[in-house]
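These are the structures in question, set out in turn.
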Structure I
Amino acid sequence: MSETMQEASVQDVQERSVIDRSVRYPVLFFFTAAAGWLFLATLLGFASSLKLAAPELWDACPWLGYGRLFPAHMDALIYGWGMQAGFGVMIWLMARLCRVEVKNATTLIVAGNVWNVAVLVGVLSVWGGYGTSMPWIYFPAFLWPALFLSYSVISGTLLMMFKRRRGGEAYVSQKYIFGAALWFPWIYATANLILHHTGGSAVMDAGVNAWFMNNLIYFWFIPVGLSSAYYIIPKIVGRPIYSYQLAQVGFWALAVLAGWTGFNRFLGGPFPSWMPAIGGAASILILIPVAAVAVNFLGTMAGRTSLMHYSPSLRFTVFGGIMFNLYGVFIALSSYFDVSRYLQFSYATVGFDILIIYGFFSMVIFGAIYFIVPRITECEWPSGKLIRFHFWYTSYGIITIIVFMIAAGLAQGGAINDWSGDFMDSVRRGNGYVVALAIAWALISMANLAFYYQLLLMFFGWGRKTEGPTLIHKKPGEAMSAEAAAGFAKEETA
């Protein structure tokens, strides 16, 4: 029996190796392109924060105005980094879980180039003053069909892999990827068609814009992030997910509730009262999938949390999971009018958006990249020290943004609700916290430079070839896995 298991294990290793080779070039393309955009996005975030803290800075240069820097920063962060990094993770995970090879790697790379050209034109247009006034849809109207077409090609590949999958019931990670592949074209086309081609009222355009922002979070960033976390955590911990049934409940609760959350950004706004009320109620009920994820991850890691001391992927993923739960709690609280009256239309919304896009999604994706890239390049990350640097500087930056933006929002909200005061007083109260935002983006930029440097080395095959994975707090070769380093598995001897 042991001989049969050994043969099966060898066959599995060979099969995974073939699959990894088939996805190598498109996945590496998306990861490296995304990392380049990420570094640019964080630099733009730093520059826009400086401009916000010191409005008189660079007055002679229109290109360095906050109204151009911040939209360019967000679009580079969302479409340049976030979605492209997500594409790479989705392709690799779907191929591995479906146990199928990618047959159209060249097509995926061509679609990726179309995506990058469209994003480049969009960011330059926004930076040059030709963007729209709609958050997260700042790109000029003529660009959205190119992004839609590129995404459709990538999404079609994912759906075809799912159709050809081998095995029985789909894993929860596959379901989240399947959902994200289908949901984004719907929300993106719907928002752009209404905003750019129907000539609706300005009030409803703002509502559609808010609907798109929330659905992009709940129907794309969260599903892709959770698909990665549901794979990485059990894989590194060395045990199955705590409760598959609970994972199913979380998936379907998110699928049913997320589409109703859009108008909670306008509680008390100029809409029929039932619209923001439903949005607020749905945002509170989103605590159901949030709780399901928390229980599952805690149950899976019970007794093995020390693995985070050694595994880069697990450390980033767990940090992202904590941020996901914080986001769910904060959004649920802000869905009450007595809370939203202080936080709505303030710096706090910036903190919440960065919390989910960077604190949750990006950190989980970093964990996935640290896990995936050695498997498709057949070499290890050069430096565990640089990985620690990346983690801690990014973590400090994220926590700084969240804490100080919420504090700035409360300061602003208190002044705005004082009807006898001057509106500019609320601006001045909030601006005292903006310096922390610039410091945070500076820390994150330095962290991303270290990450980008190592990723480029891996891209060109210049990673470490010696035995043993790159672990935190262990020298190369000292342990053959995070489990062995933590004392949960015995080292294999020759």
Structure II
Amino acid sequence: MKPYFSLLVAVIIAGTHALSAAEIQVPQDHPKIQGAIGAARSGDLIIVAPGRYLERIKLKPGITVRSKGSDEKGKLGLTRAEVTIIDGGGDQGKAPGVELAEGATLDGFTITNIGLYNEKKWQLNWMEKGANQAHEHIGGFGVPGIAVTGVSCTIRNNIVHHIGDTGIAIRGKKGKRCAPVVSNNVCYRNMGGGIGSMKGSTAIIDNNICFENFYAGIGHDNANPVVTRNECYANIRSGIGISEGACPVVRKNRCYENRRSGIGIRTTSRTRPVVEDNDCFQNEMSGIGIDEDAAPIIRDNRCHHNKLAGIGCQNGAQPSILENLCFENGAAGIGAISATPLIRDNRCEKNRTAGIAISEKSHALVLDNVCTENKLVALAVPGESTALVIGNTFSRSSGMPPIIVIPQGSSATLIQNTIEGGGVAGIIIQGNATLTNNTLKGSNGGSGIWIRENGQALLSGNQISGYTNPVNDQGKPGR
């Protein structure tokens, strides 16, 4: 009976403490936050009054450390976070500004001056759009403002800025569950990313603001978090960066005015995020960029007014690009360079070059898209590329360029597409093409299908109105 009696006593003691959890005041009870943490037990609440605390702190399991005050909004975050500051003293050792523990909560602080922030280096890389940055893995960790290693905890309402490394760094640990909730924080002007998720962590990263960070606003390296409702802007690299086998769900974020892509995805076919229902606009490169063999699902996003493509993929990328809206981008709505995309059910309109561009030995499956009023062409397949194009609508109401171009060296099979509008031709073929059961509706009498010198076409069952019948460069009927 004694073991059962001992267990009962332990349960009673634990329950008694839970009912009488202490509230510890800083600086009234302890002048330093770490001193209060040392005196606390699991379940205790530490309330920290406004002020600047020159220390770095390490939390204990199950405690909550919260700044004093209400949830009144301030200039950047909550007012109580803006006036309650943990200052790490600059380049003084390898301890993070705050180290979290299992079940602990950090709520409402400014964390700053951990490591060395380098303004000159930051400005140089801003001007270069990060083009000469080393490819440093987020998994290197460094000395972050807030550190999570192999624990599940809560980080909310904090402001993390001018850190010599990543603002909030989340790192998984073998045999440990690492699923923190990171919400309503502001991370800016850090010399790493704003928030970094790495090494198998599975965080919930929700409703944070990340801007002007040296790398990505939110970065991923071999991690699988859920990333929702964040605002990422004016970062030197992407607003959200995904690499090294990371497979997060990235949903309902706003990524804009970043020096590279709004959302950037790269490195290996194991990098397979689901990226859906995001707004990516006014970025210096693409709205969403996919590189280096990555194989994401890109679905139901809105990409507009980016300087390059709305959605761009290259260098062996294998994305599924589904049901996106890409409009008024500086290059194509959707572009592929040496890539193998599935492009289905997207709408591309009023882009500066093509609606969809498949180039440089790309191989694409293009199904059921609508490309309308793009400035040059609706579809282009240059650079020894191939495309299977089925069930799309390609149109433009005015302008001289053709609606579709198949240049020399490339090949395309077009089946049951609708091609409408003006221009010198509905389709110009300089390479090889098979056209079956397409409908071409012209408005200014140009050639429906123009087979240029060296072009070859196999035509069957196409319906042409408003255009002239198919011709080759010698004015003879095309076949």
Structure III
Amino acid sequence: MESYGFLSLLPPVLSIFLSIYTRNVILSLTAGALSGTLILSSFNPFFATVSLMRDHIFIQVANPSNSQVIMITLIIGGFVKLLEESGGARAFSSSIVKLVSSRKKGQLATWVSGISIFFSDAANSLIVGPLFRPVFNELKICREKLAYIIDTTASPVVILIPVASWGVYIMSLIENSYADMGVPGDAFAVLIDVWPYQFYAFLALLAVPMIISTGKDFGPMARAQKRYLSKEAVSNEGATEKQDTPKLIVVILPFAVMMVTLASVLGYYAVTEGIKSVHVNAGLCLSYVFASMGCAYVMKRYQNTSYNVSMEIFFDGMGKLISVGAILALAWALSSICRELGTGPYLATLVGESLDPKFFPIAVFFFGAMMSFATGSSFGTFAILMATTLPVANILGADLVLTIAAILSGGLFGDHTSPISDTTVLASMGADCPHIDHVSTQFPYALLTGVMTVFAFILLAIYQSPYVIFVMIVVQYITIKIIMQRYGT
């Protein structure tokens, strides 16, 4: 393989720089990939443009496993849109509201509802938020707290579900990165191995009930609650127009169809030849298609929505995820270009012996957090870092599973604290909370979880045990208790 030296760093560095500067992941990945083909084609722009499309994007999209992922991603988008239009998720959440009788129960009900809507981070914010607004008004809890809870249950819960849209996306990045490195491994099995090390997702989800259990808040959140209680017009804000709640069958039937289909497909292969990524992809594709058909049926049955209208809604939902497909294709292309340029081996020679491989995931976590915070995109961060840091980890002898976990935790933490993140914006919209107030009140809580995550990776570098998460859960709980006792109100 020809050595390109310092030039091999140009594509990933350019992609990262532009993603921070422009906050446009598609533009950044395109520029980075094109710079790579320019280098490979001796800076002939005509050859470079054709090579980018012919030798990288077309080939990557035509790859059977990659085309499966794009198709599944689009189908999930269609299903989510149908479920939103049918009111199914709102029906499920409203059944939990009946159990609410106190501030703690109201906040816990919001948390449980957020966890239950695990299929889409956007749907989580836009469904749970409007549903619980009148509840929070009645219980006299500030909207900033509602925004924090739904934001903290949106992305963290979706990233932990392997069969949700994020899981499919991450598996595709893993599969392509492993293939480019020549490392054997099934993407689904790797993601399952990564699961117990997704420290930020676990700690963020559990931080919510930990904070709620104290009955207090600290910092900007405590001040926001005090301001809210001091307003004499709070009761006027509670005059929210009540929406008709659809029947619970609207959500039960589609999810029952989904689970039965998925369980049947995976169960069959589990007892025959073992579950692999291709079986997961096939099961997901069938289960979401059949669930969408079930959704269309209940909309026809209970809302008199024609099947033609349901199909239009489904395709509209698919269209909203076209950008995700574009990110995937460009990320795959950038990964293959970096492999041809030898970016990974060159980076490894630069790092050399200066960093103990055991601590490499910690560095990746910080890099991912900064990049995701600056760009507001965890998806783009995952795509770029999977293509650039995994080859380095492989050459240095760092644990690939832990490196992937660090990428996911860092990207999620940065996204969770970024004021330009789409999930952060959606949480503000869902809670009907001023965006800057949501960002400022959530940041200390997210930072606390981020610090706990760093300590978790440090412990992991020393002890190399999945049980580190249990230790950090206890440490986080004690820390929250101490903070609330000293600074909480």
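Here distance in nm of label points 7 Å out along Cα→Cβ at positions 222 and 398 was calculated and came to 5.7; which of the structures I, II, III was it taken from?
II
Which of I, II, III yields 2.5 for distance in nm of label points 7 Å out along Cα→Cβ at positions 166 and 470, as computed?
III
If you work out percent of Cα pairs over 28 Å apart, for residues 30-181 alone for I, II, III, which one comes out largest?
Of structures I, II, III, the maximum of percent of Cα pairs over 28 Å apart, for residues 30-181 alone occurs in III.
If log10 I(q)/I(0) by the Debye sum over Cα atoms at q = 0.11, 0.19 Å⁻¹, for residues 118-269 alone is computed to be -0.33, -1.05, which of I, II, III is the source?
It must be structure II, since only it matches.
Supply the structure label, taken from I, II, III, corresponding to helix-only ellipticity at 222 nm (-39500 (n - 2.57) for each DSSP H run of 4 or more, over all residues; to 500) with the calculated value -23500.
Clearly, the read-out refers to I.
23, 55, 21, 1 is what came out when P(r) over Cα pairs in 20 Å bins from 0, in percent was calculated for one structure; which of I, II, III is it?
III
Work out distance in nm of label points 7 Å out along Cα→Cβ at positions 366 and 390 for each of structures I, II, III, then name the structure with the largest result.
Structure III gives the largest value of distance in nm of label points 7 Å out along Cα→Cβ at positions 366 and 390 among I, II, III.
Out of I, II, III, choose the structure whose coordinates give relative contact order in percent (Cα under 8 Å, 6 or more apart) equal to 25 when calculated.
Source structure: III.
Where a number appears in this text, it was derived from the coordinates with a stated rule and is not lab data. Everything numeric here is computed off the predicted structure, so don't read it as measured data. Cβ atoms are built from the backbone, for glycine too; each structure is taken alone.
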